[in-house]
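As structure tokens, here come the structures.
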Structure 1
Amino acid sequence: MNTTHHRHRTSGIVAATALALLLAGTGCSSKADGKNTGSGADGVKTGPGVTDKTIRLGALTDLTGPYATLGKSIVQAQKMWADETNAKGGVCGRQIEIVVKDHGYDVQKAVTTYADIAPDVVALPQVIGSPVVAALLDDIERDHMLTFPQAWAASLLGKDSVQVLGTTYDVDMLAAVDFLTRTKGLAKGDTIGHVYFEGDYGANALEGSTWAADKAGMKVVAQKIKATDTDLSAQVSALRKAKVKAILISAGPAQTASLAGVAASRGLRVPIVSNAPGFAPQLMKTPAAAALEGMLSVVSAAPAVSSDLPGVRRMVSAYEKKFPGSPVDSGVLSGYNAAQLIGADLKKACAAGSLAREDVVAAHRAQKNADTGLGSPLDFSDVSRPASLETYVLKPDPKAAGALVKVEDAHSAPGVEEYLNSRTS
């Protein structure tokens with residue numbers, strides 16, 4: 001992904017400041033802060049985004065930028081969930097509406113778009129991009145807007161209204177280093193390369209790889225790149241000179257394809273392990289396909305869409321029927337899973353008598369074993385920890401749905417608790 005997602009802290013601060021000024025200029029109405037409430041005809045307390053007949057959810061997505069393919073998949077999957085839910089009577093006797101806004105992976109545009117839709121939605125089951133979420137964090141918290149980022153940086157933890165679904169990038173990199181030592185022959189004294197996007201995504205992934213490599217007596221040679229860097233020849237040359245035995249990559253699909261293709265062409269045929277946002281099924285129709293199939297593994301909190309899990313199979317079948325010709329990629333699974341989870345939160349809030357934003361957040365945080373049947377159960381009760389510590393290992397297969405197949409089932413990497421404790425100590 002989208003994963004996916006990647007970021008400048010400075011731009012986030014500037015964007016957040018811009019939004020604060022914008023809201024100050026418009027008077028920051030009580031409607032936008034989520035505190036104006038009433039009661040519906042059924043006695044359920046309401047608030048922004050909720051009427052007697054509808055529940056409106058928002059999606060701040062990328063339909064025209066670098067993650068446009070991901071954004072389209074997530075939007076379609078969530079609309080499919082809404083249609084299925086509405087056909088069964090909706091949630092709390094109300095029909096679900098999803099308001100989709102495209103920010104094109106432009107933080108400033110996303111800031112303005114959030115201000116536009118914030119008064120009229122109860123929650124955001126989709127926000128693509130760590131820099132976007134970082135720019136909006138304070139406003140999301142102020143508005144009690146339950147938000148599911150399509151981003152997995154540990155910097156997004158610790159906020160009551162923001163929920164990283166699954167593992168974080170660093171936890172996945174612990175699993176990647178463990179996978180390399182168990183299955184690819186890496187050992188004490190070896191060197192691992194790590195190519196990563198500047199910003200929260202790459203920095204967080206590098207934290208995990210560096211810690212895990214140090215524990216294993218190995219060294220990490222880091223190569224920082226920008227989201228606009230699509231030719232990794234220089235990085236491959238540097239890693240070859242460093243005599244790396246494996247390469248980790250925390251970037252986007254274009255960078256993963258370049259890394260694998262260039263490395264293979266230059267004789268650096270070593271295992272490559274990517275975070276989930278670094279792979280897209282479209283890569284298997286590029287000149288790098290053979291190198292990716294032969295060298296790449298992907299660490300992910302979610303299973304492959306080719307999984308034989310009954311819930312995944314049902315979702316894939318329904319999606320292919322509703323959107324024939326559209327690729328069934330990880331975005332479909334991620335988007336549908338997020339929608340199901342927000343649906344469960346809304347149902348729980350309704351049962352407690354309130355669909356006001358803060359009560360939807362409270363209902364969410366009360367979920368300690370949320371299981372949609374689309375992967376590992378999730379615990380949302382501790383805002384400081386990832387919702388899951390279990391990572392799947394996948395590999396490319398052009399014949400499979402989503403072009404990925406399972407190598408290893410979800411499991412926690414050795415040392416993950418020690419690592420998390422070291423972050424908070």
Structure 2
Amino acid sequence: MLEIPALAKILVIFALIVVAAARRIHLGLAAAVGGIALAIWQGMPVSAIALAVAKELTNPDLILLVILLTGIMMFSAAMKKSGAMDAFSNAIAESAPSRRIALAVAPLLIGTLPMPGGAIISAPLVGAMNDDDGRGPETLSAINYWFRHVLELVWPLFPAFILTVGLTNLSVMQLVLLNLYAPFAVFGLGLIFILPKNGKTAATMPASKTAVNTTFRDTAKFGRLVRGIAPLGMILGSYVVLDLIWELVAPGVALDAPTKSLIGRYVPVLCGLLIGSLYLRKNTKGEKIFKHSITASTIELIAVIVGIRLFSALMSAADLAHAASMELANAGIPAIFVIALLPFISGIVTGVGMGYVGLSLPIVLGLLASSDIPFKVGVVIAGAFGYSGMMLSPLHVCMVVTAQHFKTTLPATIRKFALPLGIFLVIAIAYTALLSVVLR
């Protein structure tokens with residue numbers, strides 16, 4: 001009887017999950033069912049599958065991940081409900097050195113708060129701040145969409161980033177440093193190709209510089225800036241301090257390595273989130289801003305996380321990724337092609353960071369384990385291609401709501417950022433090639 005290669009099994013199930021996601025079947029459900037189907041196809045007994053599922057559902061790492069993401073979504077909802085989101089965006093617009101920079105920075109900073117379709121929050125601000133009649137609706141749509149996702153690969157509050165940390169067992173700081181090239185590249189490419197200087201902008205720059213100097217001399221305006229960024233600043237500042245403290249004291253703590261790893265990944269950011277939430281509660285409308293902050297979107301996100309983690313756990317229990325990597329090696333097919341292509345396809349089809357991370361990263365990690373590609377290099381290249389696929393996806397809610405707001409089309413928006421996105425991939429490839437030499 002002909003033995004079906006492990007790689008073929010993975011690709012068939014992967015394709016079915018992708019098709020299911022494209023048909024708007026819940027991604028978490030599709031991933032969980034796909035994982036079970038793979039395990040059965042690989043010959044795992046039902047009892048072993050049930051044990052693997054139960055083990056993952058009671059995994060402290062998964063439980064803490066769900067708690068963290070729930071807290072982040074509640075905080076984002078509270079920021080919007082309390083009016084702190086408006087104060088945040090107004091402070092940004094008021095303090096930017098020029099309208100051009102404000103147009104880029106506003107969606108970037110508002111995008112630090114993860115919420116489904118959140119680009120609709122920054123879109124009105126971008127429209128209001130635009131001072132150039134030469135920028136058409138497709139350009140404004142591209143500005144809002146592109147700059148909102150500048151921090152996608154490095155921001156510790158993004159669900160996709162958190163899931164990447166959990167799957168790779170890299171620390172938050174390690175993943176930030178590995179991907180630190182990305183925000184600089186994306187921001188710079190956006191300024192050059194999507195939001196270039198023009199004669200009108202250049203002519204207004206001196207007035208803008210005077211305005212920004214006045215802003216910082218004006219105590220009232222500076223106070224509004226501080227109050228606007230304070231809730232998010234509390235979270236990030238507390239997280240950084242607590243993470244540094246933990247790094248210093250961890251070697252002397254009498255705990256096993258997995259427990260230390262869990263504490264390092266979750267406790268500092270959870271404490272930072274709590275401190276930021278307490279500050280928000282005290283300085284806005286009290287605890288009522290957190291009422292009804294767990295929405296259907298929050299529940300859906302949790303379900304996606306659970307389904308993806310079950311898919312990953314079953315892939316590991318069935319040892320499929322390792323078997324597929326050996327088949328690639330024996331066939332002479334470079335694993336790097338699969339490592340780049342799967343996240344790219346996942347990103348295009350799902351349109352969300354959780355999609356390209358959750359569907360493709362378990363396979364990528366298995367391939368990396370048996371290849372000569374440095375682990376960190378593989379994680380970086382998978383992230384870059386997954387991000388690029390997500391940005392091109394017509395299913396990406398941020399692009400849909402942005403195009404609707406500016407009354408333009410998705411193809412028109414994509415045409416405005418297709419070139420810088422392609423250049424970003426070239427930069428990512430060059431960076432990972434350099435990184436590969438350094439890490440060998």
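Only the coordinates and a few stated rules stand behind these numbers; no lab work does. This structure is a prediction, so every number in the text was calculated from the model and none was measured. Cβ atoms are built from the backbone, for glycine too; each structure is taken alone.
Things worth noting here:
- Looking across 1, 2, the calculation of semi-axes √(5λ) of the Cα gyration tensor in Å, for residues 38-101 alone that yields 28, 14, 5 traces back to 1.
- Structure responsible for 3.9, with distance in nm of label points 7 Å out along Cα→Cβ at positions 110 and 262 calculated and labels 1, 2 on offer: 2
- At a computed -26000 (helix-only ellipticity at 222 nm (-39500 (n - 2.57) for each DSSP H run of 4 or more, over all residues; to 500)), which of 1, 2: 2
- Source structure (of 1, 2) for FRET efficiency 1/(1 + (r/R0)^6) of positions 54 and 350 (r between Cβ atoms, R0 = 30 Å, to 0.05), computed value 0.65: 2
- Read-out FRET efficiency 1/(1 + (r/R0)^6) of positions 230 and 254 (r between Cβ atoms, R0 = 30 Å, to 0.05), computed value 0.20, structure in 1, 2: 2
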